[in-house]
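Bear in mind these aren't lab numbers, they're just calculated from the coordinates by the rules spelled out. Remember, it's a predicted structure, so these values are computed and weren't measured experimentally. Cβ atoms are built from the backbone, for glycine too; each structure is taken alone.
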Structure I
Amino acid sequence: MNRRTIVVALIFISVGIAFLIKLFILQVYDPSYKYSAESNTRREIINYPARGLVFDRNGKLIVSNQANYDLMVVPRELKKMDTLSFCRGLNISKDELKELFREMRSKLKRRKISSIKPSVFYKQLSAEQYGYLQEKLYKFDGFFVQRRTLRKYEYPNAGHILGYIGEVGQSTINEDDYYITGDYHGINGIESTYEKFLRGKKGYEYVLVDVHGREKGAFRDGHFDIPAEAGKDISLSIDIELQKYGEELMANKIGSIVAIEPATGEILTMISAPTYDPSLFVGKKRAANFATLNQDTLMPLFNRPIMALYPPGSTFKPLNALIGLQEGVITPESKYECYMGYSVGSFHLGCHSHYSPLDLRHSISNSCNAYYCHVFRNIIDQSKNSSVQDGFELWKNYLVRFGFGYKLGVDFANEKRGFVPNHKTYDKIYNKSWSSLTVVSLAIGQGELLATPMQIANLGATIANKGRFYTPHIIKGIENDTIPSKYKTIRETNVDSTHFRPIIEGMELAVWGSDGNTAGIARIPDIRICGKTGTAENPHGEDHSVFVAFAPKEDPKIAIAVYVENGGYGSRYAAPIASLMVEKYLKNEIHPTRKWLEKRMLEGDLIHASE
């Protein structure tokens with residue numbers, strides 16, 4: 001053979017060897033091309049896990065799941081179809097169907113969905129729609145039904161605690177690659193806080209489909225399928241029956257109730273009024289119901305226990321007394337005169353009528369304003385402070401240690417911090433020319449001071465514990481897991497435990513004292529309740545009724561704070577409601593001698609009375 005023939009032969013041999021090697025790689029070493037071809041005849045179905053169940057502290061089921069189905073579409077597989085039959089199956093008009101296709105094309109254009117991957121076409125099929133489509137779906141190329149679960153609420157209560165489920169936004173998808181367009185997640189409440197425990201893990205199933213999109217069996221005998229993992233069940237610290245009772249007491253009122261177990265920091269109930277039924281946010285009417293509630297002028301979506309800011313009023317006086325005792329500027333025997341208020345020169349801060357002078361215990365039971373003006377000024381102006389600014393910061397730092405001025409850290413994302421001014425606040429307002437008298441309204445929980453009902457309830461728990469508390473929390477247990485460690489860590493104040501005895505005795509006298517008690521209406525047979533009334537000033541109408549309490553006096557099981565907006569003085573609404581809640585929790589029933597009080601609170605209407 002000549003040289004040219006040899007060269008041509010070598011070229012053909014080389015090409016043949018190259019093809020053989022490539023064929024070996026494709027068929028033996030790397031079968032990805034084969035799988036790619038197979039993917040044209042297979043469908044990936046996401047098996048969404050059941051969300052974890054939610055129980056109350058007594059093991060009662062609060063939130064479960066119910067089956068639901070979405071109609072999915074693979075745009076590339078769509079073909080001409082009988083639109084009339086399709087509309088009949090979904091029970092929608094032709095115009096509505098056109099709008100669904102218009103929305104799909106818009107998402108394709110904006111690359112929100114893929115033409116070759118399934119996406120949601122029609123959400124949350126009814127049972128009738130699902131039944132019809134199961135039989136007729138083979139006629140509609142590119143469509144299939146995917147199973148999901150929706151929440152089912154066993155009680156029409158605790159909406160603000162539970163939160164709700166909604167479709168993920170793009171920002172969530174960008175932050176967490178677990179989610180894709182059309183997925184659902186917890187929007188707020190515990191559904192949001194404990195989303196990663198409740199959501200479980202998605203499963204994936206691969207099935208063979210024919211040219212019409214009909215399923216023809218498992219792909220490769222299910223070798224590549226991944227089973228879904230159900231979400232973890234969680235137990236909440238609330239008592240759902242107590243929650244239900246509290247919501248009944250707060251019907252036709254605006255305000256909140258927060259109850260805490262002092263020994264653990266567990267929230268026993270957290271009521272925001274007006275409230276809403278959590279089942280309103282399930283199903284296709286969710287968006288319409290949300291819009292209605294969101295436009296309601298009474299703001300039922302506003303979570304008042306952790307978001308509303310009020311002056312604490314006289315419920316704050318025990319804390320000022322504790323600071324005074326710790327600083328040594330008063331003793332339990334210290335007495336101050338009250339001449340219908342506190343007067344210095346032309347300045348006068350009023351007080352109600354009571355006998356005078358009073359010692360510390362009776363200053364609490366009688367809620368004397370003048371007494372606490374003296375205590376507050378003694379703290380700020382004591383000789384060890386080099387300036388009013390230094391004295392004020394000393395006082396403010398005590399408040400911070402008791403949980404005021406900053407978020408407590410409860411397991412809800414939208415908690416507010418309240419407001420405790422610092423000396424710079426007044427330096428700016430008064431051009432650095434101010435004194436303890438200028439800000440003396442802080443002595444009685446007024447002025448610029450603001451707190452959430454949760455912070456006031458926590459103050460009650462801290463006094464019950466004689467100076468220590470656990471961060472209030474709603475989680476009690478997580479299936480096969482532990483609750484966050486911060487909820488097991490004790491937080492200490494900077495007031496010695498010995499100083500709490502006269503404060504507790506003063507709060508006991510406020511309910512049980514024979515002379516000048518301000519909360520006698522809160523007495524419960526056989527339960528020694530300790531409390532403090534408050535009247536939070538409201539420039540927009542009648543003052544707010546406030547009460548903080550704990551019981552029993554020895555080994556307290558519950559601490560509670562109640563705010564009733566426009567309810568007037570503390571013993572009018574807040575104290576009775578709080579005492580009924582305490583009795584219900586500790587005794588599980590209301591004593592016959594107090595049924596009249598229960599009836600009055602249940603029927604009390606502060607919303608429609610002014611109409």
Structure II
Amino acid sequence: MKLFNKKSLSVNTIVPEVLKIGTIASLMTIGLISNGYAVDEGYLIVNANIYTVDRGMPWAEAVLVEKGTITAVGSESELLKQVGQKYDVIDLGGRLLMPGFQDPHLHALEAGINETACFLPAEGSADTYREEIGYCLEEQDQSDWFIGAGVSMPALLETVDSPVVFLDELIPDRPAVILDNLGHGAWANSQALQAVGYSDLPIDPPIDPPINPPGGILDRDLLSGQLTGVVFENAQQKLRNAALPPTDENVDFAYNSLISALGVLAENGITTVSDAGGYWPRGHQEAWVRAEQEGVLTVRASNALYLYPDLPFEEQMAEFEKRYMNDPDGLLRFNQAKIYVDGILSQATGALYAPYEQALNLPQELERGFLYFDKETLFKYVSKLENIGFQLHFHATGDRGVGLALDALEQAKKQNSKTGMRHRITHLYLVDEKDVPRFTQLGVVTDFQLAPSSTNPETKRYLEGFIGARAEGLMPARKLYDAGVDVVLSSDWDAEDLSPLLKIQAVLTQEKDAFEDIGSVVEMMTINVAKLLHHEDETGSIEVGKQADFVVLDRDIFNLPVREIGEVRVEATLLGGEPVYDPNNLFN
């Protein structure tokens with residue numbers, strides 16, 4: 001295997017060796033790796049369709065890259081004359097070159113972890129769960145905790161009478177937790193519930209309303225009050241933290257999982273991300289820092305730290321201040337604060353202005369959904385975090401959740417008088433008409449996941465069972481865009497498809513409120529994200545002075561039938577002028 005050459009340090013060639021830390025350290029010592037890039041003076045790209053995302057010059061024929069920076073963009077003949085014999089010339093054979101895709105909301109490290117977890121079907125019979133868990137027990141026989149993933153918690157509760165008893169019978173000797181398929185629930189056995197103190201909460205006689213941990217819900221049997229083993233929203237985080245504490249072994253596992261995920265990002269042409277996980281008690285931040293320090297980070301990352309509703313305010317703010325990273329010269333920043341306002345509509349935990357459908361028979365305290373924080377606490381956190389310098393990254397799916405996030409930002413603006421912070425709200429399944437003008441008034445960016453699975457008619461029909469006719473207005477990206485609101489598109493990988501090309505096709509072909517202009521959609525996945533993350537002077541378009549973060553596609557997506565865009569292949573991905581994915585050696 002060729003680990004290194006003069007022009008290329010590619011993820012597809014280094015991943016098998018990157019886990020051998022001594023190898024990487026040795027290469028750094030002798031100077032073969034510098035910040036993850038090969039040492040090279042420059043090159044001229046010709047014979048390419050170059051879409052620049054620069055409205056002043058949308059198309060070009062050639063681009064000159066020197067020491068990772070774009071130094072000229074223009075016609076092929078002019079630039080060939082300019083460089084003479086000074087630089088190598090790379091002929092792309094008519095392929096499309098454009099700025100690397102930027103994904104502002106995904107869970108890269110967790111996606112890597114999930115690749116190795118015991119993965120179960122979202123919906124299955126009791127026999128299916130029993131059989132699949134049995135296979136995984138053999139693989140995890142040396143682990144302190146059994147960890148699985150993939151199950152739909154609502155489906156589980158309809159399939160298994162007592163999930164906790166079922167899991168106790170299968171795994172009686174240690175704690176076990178199985179994470180759901182959406183990141184909003186978990187299934188635990190008795191030992192796991194005991195390990196995090198949930199078994200100690202009062203149940204006899206049943207308390208109405210029941211006692212729940214802050215920001216979470218513990219599912220209980222309606223008659224006995226006993227825990228069923230299923231938990232929702234932030235209640236799962238204690239289980240996750242207990243199962244994967246930041247031991248050296250677990251941080252190594254997180255690091256290796258991240259390296260695996262970086263390879264997938266490169267294969268999809270993604271050069272900038274904002275990881276929305278940020279579970280700092282598990283050593284996730286340390287894994288990212290290690291990747292940058294060891295020269296194997298192959299994206300620019302402006303990542304989040306997760307805000308826990310069940311931790312003391314002062315203690316948590318001290319952690320956030322200590323962990324804040326915002327070096328403009330580094331690949332890695334931790335300058336985002338991830339704040340969950342509500343849950344999700346498909347579990348009736350998204351916060352709504354009007355109640356969910358009566359047929360759901362929800363308890364009175366949950367008729368309009370669920371909030372992670374009370375209003376006063378949310379406002380306090382938002383104001384403090386903004387004052388520290390964090391950009392706020394709100395999770396909000398219901399219209400009331402979206403409105404509350406806007407309320408918090410409005411209050412913070414009065415207290416801090418900060419401008420240009422570019423906070424954002426992600427998901428936005430429902431947005432109330434009265435809140436639409438507030439986005440532009442407050443300078444708030446909207447972040448949608450318009451993947452094929454979320455834009456198809458089946459999703460709308462399913463959610464009609466929860467919110468009725470309001471499902472007609474799901475995910476109003478086009479409406480907000482037409483109202484002048486800043487819009488970016490993200491994947492929420494691995495809850496949704498990662499592929500930017502599939503997303504472009506979905507946005508252009510969705511049944512209702514489709515975008516017609518592919519250029520606008522590409523902007524939402526390049527320059528608009530760069531603006532959101534405060535590095536539009538460095539990335540997001542192909543312009544002189546910016547970093548050479550590129551993706552090469554095998555076909556021109558601007559001149560294809562839109563239903564073929566998802567079939568287009570990424571042929572190379574470059575970060576700072578260096579290939580991080582180049583299976584066909586286009587840049588060798």
For relative contact order in percent (Cα under 8 Å, 6 or more apart), which of I, II scores largest?
II
Check the numbers for mean count of other Cβ atoms within 10 Å over residues 49-56 across I, II and tell me which is largest.
I
Identity of the structure behind 24.4, 85 (criterion: Rg and Dmax of the Cα atoms in Å, calculated), options I, II:
II
Comparing mean count of other Cβ atoms within 10 Å over residues 361-368 across I, II, which structure shows the greatest value?
I
Using the calculated result 27, 15, 14 for semi-axes √(5λ) of the Cα gyration tensor in Å, for residues 145-264 alone, pick out the matching structure from I, II.
II
Comparing FRET efficiency 1/(1 + (r/R0)^6) of positions 121 and 249 (r between Cβ atoms, R0 = 30 Å, to 0.05) across I, II, which structure shows the greatest value?
II
